[in-house]
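Pasting the structures in now, so scroll down.
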Structure I
Amino acid sequence: MSEKTIEELEQENAVLRHHLDVATRWMRREVEESVHKISKRKITKMTETGRDDFLRENQEVIIGKRIQDYFGDLLLLNAPKETIEYLVSSEISFYNLAKNPSLDGFSVIGSYHKILDVWVEQMIVNQFRKFAQKKGATILRVNDPMEKALHSVITKKFILSLGRLFGLLRMIRNGEHLYDFGQTFAQYLDKYPDLRDMLLSDKFFLLFEKVIDSDVFGGKRHQGSISLSDTKNTRKWITGDFMDKDALLYQVLESQAVLY
């Protein structure tokens, strides 16, 4: 390798480092601004004591640092843009719930649900629709709930619910019979082996199973019966209490870098 080529590579690396440094500073400001904006809105719904405690304990800074330290700059940069706002919102709501355990955990769980819905749409379903349409998989041939749901996802741009996604992954893992749209989804995952391996791995799937089986995204959410205990468990499974990097959301955001 010539001296000139080495110099060129060093210059390119310096430019890349500069761009990364700029992006990192931007992301940190984004987290700080999101925490401040959402804090300002949400503390108006707290009790006077809760609001005073939140401000006195400097929770704005604590929550921002917690999110930043856990996920790091690169994962947050790769995340769908709504992720930070929903994470901030969930942590402020969790703080308020811990202060007032009689409240329902809907606001915390709702934020997690939105984060995962956005991820499923942007990183799985968007490309799956194109894949299915290119293969001509648009005609519903079987009176089956999963097939009907997938048909609507492909042809009407419906969302793929977390429950349906879990059901599909379970069927694929268990080698169960799949009809046309289910087979197309399995073929789509085969096209993206990194995504497929992550979704079907024990590390991801068994945590996902715990969340779905807990019913916090289903009946409990609709009935307004999400307890503090339910919320703590869900926070642990999804965010790892911002310590365990095997948690569901960390795995999800880590997968973004593979798919972009």
Structure II
Amino acid sequence: MAASPHPPLQVVAVDAELGAIADARPQTAWAQLASLDKEESRTAVSVAQSALRVAQTLGARYVRLRLGEVDGLDRLWKGVRAHFLQGAIFEDSEPGDELLRARSALMPRHLDAIRRAIEQLSNHAVRSEQTLLLGYPRRVTELPLPLEVRLLCEEFAGAPIAPSLDLPAAHLASMMRLVAMSDSVRSFGSGPLHCVGDACGPIGALPPGSGEVDVAAVCKALPKTSILSFMPWPGLSIREAMRGYASLARLHPDNQTDPEAWPSSPVPASHASR
């Protein structure tokens, strides 16, 4: 008996770094839109433009951008990270306060570089009828944090740009007492596509219900039209990763008929599928 054909895989979004592979210049994937080096920023724009062309070929509507780092924060970040991993962050927030103050002072010049880059990329995206997603930063030394993403979306109102929440990354920023989870969800949750997963301390991208994040409550706050993605932590087994996808499907706003009956996270650690 012939196997029944599988439906074609729909590509919804690609990361801008894919443009570096399409250009056969993988080293340019590290170029940052926020760079104060104009040549590097131009390279990052070129990479993102290539990603837009790849996405158009694949029928993908979205290209997710990583804006880049604020220069000069490495020493402070290492101190805050060490403080957090030692458990002292809950007793003393001073290292985090110092980092945020330094970041605020250094950030405006990087925002200017980002504005120039977005203007070029949004013109390309308009022509190809695609949307640029401003991804949640993996750490607070990157752009944009909630205030900055609100500023950019207001400044480019009408342009094809939108925020994209990364829930595990937002959890880490919240655990480190640097960015409130509620502010992250409000500022980034209005976008069309989000990376949703659970987290336990600094380890993220766990199946919903296996960590410390109230994933169901976050999903409840997202627009019903949201597209939810799950990029599993590499330490998960195939079975655990697939359970994560299944959990996310159940949590999607479209699948909820009785909000009061939504599952909540965390849940008991024992699962039949384990």
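Below, the figures for the structure above:
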{"quantity": "Given 30, 19, 15 for Cα extents along the principal axes in Å, for residues 181-236 alone, calculated: source structure among I, II", "calculated": "II"}
{"quantity": "With distance in nm of label points 7 Å out along Cα→Cβ at positions 157 and 213 derived as 3.0, matching label from I, II", "calculated": "II"}
{"quantity": "Parent structure of the calculated result 13, given that relative contact order in percent (Cα under 8 Å, 6 or more apart) is the read-out and I, II the choices", "calculated": "II"}
{"quantity": "Given -14000 for helix-only ellipticity at 222 nm (-39500 (n - 2.57) for each DSSP H run of 4 or more, over all residues; to 500), calculated: source structure among I, II", "calculated": "II"}
{"quantity": "Per distance in nm of label points 7 Å out along Cα→Cβ at positions 37 and 117, the highest-valued of structures I, II", "calculated": "I"}
{"quantity": "Identity of the structure behind 0.90 (criterion: FRET efficiency 1/(1 + (r/R0)^6) of positions 141 and 229 (r between Cβ atoms, R0 = 35 Å, to 0.05), calculated), options I, II", "calculated": "II"}
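Each reported figure results from applying straightforward, stated rules to the coordinates on display, with no laboratory input. Given the structure is predicted, the values throughout are model-derived calculations rather than measurements. Cβ atoms are built from the backbone, for glycine too; each structure is taken alone.
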